Structure I
Amino acid sequence: MSDEILIWGAGAIGGILGAYWARAGVPVKMVDIVAEHAAACSTTGLSIEGPVEEFTQVVPTVTPDELTGTYSRIVLAVKAHATEPALDALLPHLADDGVILSAQNGLNERTIAARAGAARTMGAFVNYGADWHGPGRILFGNRGAVVVGEIDGEIRDRTREMHRLLQIFEPDAVLTTGIWNYLWGKLGYGAQLFATALTPDSMTANFADPSRGPVLIALAREVMAVAKAEGIEPEPFNGFDPAAYMPGAPDAAAARSIADLAEFNSRTAKTHSGIWRDLAVRKRKTEVDPQIGVISEIAATHGMKTPMIDRLVALIHEIEDGTRPMSADTFAALAEAMPGGRA
């Protein structure tokens with residue numbers, strides 16, 4: 001069994017982790033389905049670009065069909081909708097007593113635990129800004145929150161070790177007993193980011209637009225209501241204040257959080273979300289169903305409806321299918337699902 005950490009998915013999240021760990025001398029190997037990217041990382045090196053830090057690091061990288069051996073630590077860093085096929089390929093390479101760390105957006109830990117077993121699943125929350133720009137090139141736009149924790153809330157030796165490793169990349173990384181609280185907080189923010197991708201405008205422009213604020217607030221309130229029904233107490237991060245969107249919270253608190261998010265996103269070289277990039281640049285499906293659509297499924301188990309989330313998912317699908325443009329009018333179509341109608 002190899003002592004290397006295996007990173008499955010060498011894109012915006014996994015690629016940056018791999019480059020930082022390799023530079024620090026941590027034995028690491030990456031897997032990516034893009035053969036040209038794998039070849040570049042292994043030969044000329046992976047270039048980390050942008051205002052945070054710039055360097056090039058060779059990181060051994062293979063395609064899934066080239067991978068051999070078993071690993072005790074696998075970091076899964078693929079899009080949420082690629083989780084199942086990635087698990088099909090990686091599980092034969094996971095040691096019986098190994099662990100998969102989900103460095104993804106959404107609640108993918110549930111999917112991983114169902115396939116690999118809860119004892120072999122660890123959760124992570126990441127909010128740094130990054131974009132894959134091509135084979136061997138990743139933009140590191142800004143630092144953001146990084147949190148790691150076990151899905152059962154316990155802290156084990158392996159959890160402390162993973163926290164130590166994440167501190168190599170992000171010195172302020174947090175070790176938590178409540179990883180689900182962070183993941184649900186990210187779901188609320190994630191819903192807002194999906195809404196910003198309905199338009200060609202930057203994240204900052206969307207959060208700073210007074211006419212769009214009520215829609216972004218209504219979305220987060222819907223998600224936080226489901227989190228409360230689940231018995232979750234979401235944690236704040238990087239301007240997103242879950243308490244500001246909880247039932248009964250004053251409008252002024254939500255408005256402050258929206259302003260804080262506009263300010264946070266104004267300080268990144270990553271101007272648009274990865275969702276926007278999937279739609280506008282890479283012309284591919286987003287992770288809207290497993291990341292955001294799942295909120296509606298969970299809400300239904302509590303007898304709750306999520307009209308804003310449902311409308312958002314439908315609009316993203318229409319953009320994916322080419323039947324709607326990314327535009328202010330499309331954002332306005334989301335506003336029609338607000339309680340009481342258009343803002």
Structure II
Amino acid sequence: MSTTIPSTMHAWRKHKGNMEAVWEEIPVPTTPPTGFLIKLIASGVCRSDHNLLTNEVQPPWFQPAFTLGHEGSGTIVAIGSQVPTDSGFRIGDEIALLAVPGCGKDDCTECSRELQQLCAKGHHSGIGEDGFYAPYATIDVRGAVKIPKGVTPSQAAVATDAVTTAYHAIHRRGEIKKNETVFLFGLGGLGFNALQIIKAIGAKVLVSDVKQENLDEAIKIGVPVEDLVPVGKSVQEWVVERGWSGKIDVVADFVGTKQTFDDAQYIVVRQAGRMLCVGTLNHENTVHMKVGIRKRLSIIFSYGGQTRDLKEALDLIAQGVLNPQVADGKLADFPKVLKELEAGKVTGRIALLHE
């Protein structure tokens with residue numbers, strides 16, 4: 001495969017002090033010794049992009065200016081000199097890009113404990129450091145996963161976060177099992193993927209969402225109407241009326257508001273149950289100590305995922321077990337798409353296609 005690589009490109013960038021994305025010309029990055037230069041095919045848009053643009057109280061690795069975009073898929077156009085010849089990757093391979101693969105060093109407190117997504121030393125694509133809203137980007141070999149046949153570039157792009165984060169939460173953190181009953185709050189970009197993952201496990205799932213169109217999508221994939229909380233109905237009342245009080249093993253909260261957090265503690269989850277927290281619509285919620293202690297609740301937080309999660313998620317998409325909700329857009333329309341996402345006008349995710 002022969003590709004002429006330009007010396008410069010245009011990218012959507014965050015500049016410190018500016019709350020709007022800047023479309024500017026920058027150099028095409030050089031191929032890292034332990035990774036690849038990638039020609040992007042698709043880049044997913046995430047609600048976190050709004051936070052990255054507007055919240056400047058960020059970790060110390062954040063650069064004064066960086067290219068946004070932390071979900072991506074693309075084609076390998078150059079391979080670093082230190083990438084092992086038996087890595088399995090070749091020029092021309094289409095890969096999904098994990099934004100935070102960690103530094104991979106044995107003495108790293110996070111990477112040595114399989115917490116790569118929490119590593120502060122490795123590159124953070126689109127999260128304070130250059131990411132994927134550009135024609136070209138780089139990725140370390142640790143963050144590259146081949147896209148299986150049957151998975152589109154758009155699906156692969158959103159799978160790197162929207163699916164991988166849900167997969168990691170349900171499987172690794174929540175450890176949800178087939179014989180359990182799960183109450184799921186929220187069917188947004190991550191929550192709908194979580195619903196499909198829970199169904200694939202075989203667990204019983206009850207669902208609450210504020211939009212009827214989202215509940216309708218749940219019905220389409222086989223969730224019985226009687227297992228959906230009607231829009232506007234009190235969750236606590238519904239749980240009692242339907243006879244689920246004291247029988248729900250896990251609450252998977254992909255919303256994270258005061259209401260969902262309170263509902264989970266007070267009545268939704270059984271004694272010795274688990275609260276799995278992923279959504280962050282409210283940055284602060286209250287733990288009710290007496291309720292938590294008397295019920296002996298476990299409150300579990302989950303963030304991001306790892307390459308093993310991404311590989312397994314992509315395989316499930318290839319098998320047709322998971323079908324991420326994703327529509328295509330154009331890279332030039334990123335600011336418009338982000339505003340529509342923030343306004344709740346987008347179902348699922350949008351992948352921006354590169355020409």
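The numbers here are math on the coordinates, done by the rules we state, and not lab data. Nothing here was measured: the structure is a model prediction, and the numbers come from that model. Cβ atoms are built from the backbone, for glycine too; each structure is taken alone.
Taking 2.9 as the value of distance in nm of label points 7 Å out along Cα→Cβ at positions 169 and 233 derived from one of the structures shown (I, II), identify that structure.
It was calculated from structure I.
I, II: which one has distance in nm of label points 7 Å out along Cα→Cβ at positions 9 and 321, as calculated, at 2.6?
It must be structure I, since only it matches.
Hey, mean count of other Cβ atoms within 10 Å over residues 241-248 derived from one of I, II reads 17.9; which structure?
Structure of origin is I.
Using relative contact order in percent (Cα under 8 Å, 6 or more apart), single out the structure from I, II with the greatest value.
By relative contact order in percent (Cα under 8 Å, 6 or more apart), the leading structure of I, II is II.
From I, II, which structure was helix-only ellipticity at 222 nm (-39500 (n - 2.57) for each DSSP H run of 4 or more, over all residues; to 500) = -12500 calculated on?
I
Which of I, II yields 22 for percent of Cα pairs over 36 Å apart, as computed?
Structure II accounts for this read-out.
1.6 is what came out when distance in nm of label points 7 Å out along Cα→Cβ at positions 17 and 105 was calculated for one structure; which of I, II is it?
I
Thinking only about distance in nm of label points 7 Å out along Cα→Cβ at positions 41 and 329, which of I, II has the largest value?
I
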